[in-house]
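Structures follow.
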Structure 1
Amino acid sequence: MHKVIAIILTVCMSLGLVLGCAGPGAGAKEVTVGNKNFTEQYIVGELIKQALEEHGFTVKLEADLSSDILRGGMETGDIDICADYTGTAWMVHLEHEYEPGVDNNELYQLVKEEEKGKGFTWLDPIWNNNTYVLVSWSEFVEANGVTTLSDLAALYQEGKVEIRTFVGFEFSTRPDGLPALEEHYGFKVDEASLMTGAPGASLMGLENRDCDVAMAFGTDAIIAKYGWHSYLDNKAFFPPYDLTPYVRTDTLDKYPEIADILNELVATFPGGGGTATPEIVGEGQQAWQELNAKVDIDKMEPDEVAHEYLVAYGLVEE
């Protein structure tokens, strides 16, 4: 009997069998993915998870994290991969002051380079710039022939049209808010036409047509719901917040294929990991408005939205 057992073990070892011989999990590709606690992050966490699983990875998803906890997990190695925003990395994690005029491409390269020294590899960016935007109903845009913030600034300066404008109270007073925007683009909002309120009030104001121009965030689902126009920030005033997967470098050294898998995912979005332009950023924002709307408005689950998207682009099987 002992001789038979010895022969069986010898055969298992010689063939390199894993199950039952080498122990459970031997040779498995295991990573932990993290995401923050809002709709866009729930979706991107699932996109990354499912794309990696399609390529044989076992993925643990740590969801619903604050920004600080997510970054802390990346720094300690408890989390291997996440997607964060270039503006968050530059101003919060790397503690730099943002200077208006730095565009999406420049800020991404600055973040990517500095993060190398901290043990992180930033992959190709998704140009969706989830930052402040000014939005209007399409009728206002068409009637006045405005598409960019420069166009809108010229309309304010002409003073021929009353432009009822609604922004957050904090944004209206902070030095890097409306006053700096006016200076950067060379215009002034008439105080009699300016409304302010709590976060979200400006969107309600535009929804009710109480204003012509409202403050929003670039990937807000309500923009897609009503087909509102987002004015292109053609002079790069607002800090870019482009959603970008990044990986602990030691994890990438262990599994270099992760870069190709996630860059292939990024390539499905406008710009495809190439150079950003204001037009591409606008298209990227629209793509994420529509994805977020599937959760916030259509009430789909983030994992369902991610699966539907990945199937549509041929990255996973249905």
Structure 2
Amino acid sequence: MTQRIVSGIQPTGRLHLGNYLGAIRNWVRMQDAVATGGRCFFFLADLHSISVHEDAATRRANVREMAAALIAAGVDPARSTLFSQAQVPAHPELAWLLNGTARIGWLNRMTQFKEKSGKNREGASAALYVYPVLQAADVLLYQATHVPVGEDQKQHLELARDIATKFNTDFEVDLFTLPEPIIPPAAARIMSLRDGSAKMSKSDPSDMSRINLSDDVDMVVQKIRKAKTDPAPLPDDPAELADRPEARNLVGIYAAMADEPVPAVLARFAGQGFGAFKPVLADLLVETLGPVKTRLDQLRDDPGELDRLLAAGAAQAREAAAPTLAGAYRAMGLRD
């Protein structure tokens, strides 16, 4: 079967280095690696974002910002189908049909709902509870053969496979492909530049805690220069970084950006202090992220072009989704 990879990302607005290394770069690599004749479907999961309240203007801005960042980082709308989920009504349509197959017991076992609803389970939105069914629809709609998943998403892909199997069995059809997981290489855990024990986050009140994809050269250099460190030189053994969170973070960032293992980085810089290491790290970040920022600025200045690219992707997605959605309606006796 022709390889089809499907993956979505929630539009969260201003993106930083952690987003780039954790998700965006993997998408670009999957696009480059997909076999001839295969296709990647990458979408902005704006329908999933309604599980928590957000005003309309912010949501629209976040979708554009995320799309711009993906394209700037190398996702090519000419080679992959990039679109906004809300522009493809087949997603919520199929999700509603699959709600007839999904079981309450299955959803009750979803650990992410328990984590995100916390102690206010009764006050959580219904969308937060059923969004794993929408996730299933997202991938089954395109007959995905493979879905990239991290540790926190394995359970959701298993649910999608369970739903597909039960639907095919209940209605005696061979409609849905059972997607296989792609386990991306372990992403570097990028921590705050001000606190090596806290994850890099756009919600941190200090902008100096993160490298934004929109930061210019001077700002990147300044943030790395002022990043919290300790006075000891870099060791040659990664184990010696265990109790040095800030040092471990900066070395981890270098390793991730250079695509090198941490031991190799330490072998090169062992014995040097951060006065020598920080400028090299800043140069690497500027070299890699500089072209991303340039393209990001161009796209931000031309929202019409961004909207055109997303509309073209949505048209491709609607065409690709139509046969599966029609097959689901027919199987259930809802349409001829």
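Since every read-out is calculated from the coordinates, none of them should be taken as a lab result. Owing to the predicted nature of the structure, the values given are computational and were not obtained by experimental measurement. Cβ atoms are built from the backbone, for glycine too; each structure is taken alone.
Between structures 1, 2, the greatest calculated value of relative contact order in percent (Cα under 8 Å, 6 or more apart) is seen in 1.
Of the structures labelled 1, 2, which one yields 0.00 when FRET efficiency 1/(1 + (r/R0)^6) of positions 166 and 270 (r between Cβ atoms, R0 = 25 Å, to 0.05) is computed from its coordinates?
Values: 1: 0.30; 2: 0.00.
So the calculation was done on 2.
Source structure of the calculated read-out (Rg and Dmax of the Cα atoms in Å, 23.7, 99) within 1, 2: 1.
With distance in nm of label points 7 Å out along Cα→Cβ at positions 54 and 222 computed per structure, which member of 1, 2 shows the largest figure?
Across 1, 2, distance in nm of label points 7 Å out along Cα→Cβ at positions 54 and 222 peaks for 1.
Taking Rg/Rh (Cα atoms, Kirkwood Rh), for residues 62-213 alone as the criterion, the top-ranked structure out of 1, 2 is 1, with the highest value. Of the structures labelled 1, 2, which one yields -13000 when helix-only ellipticity at 222 nm (-39500 (n - 2.57) for each DSSP H run of 4 or more, over all residues; to 500) is computed from its coordinates? Source structure for this number: 1.
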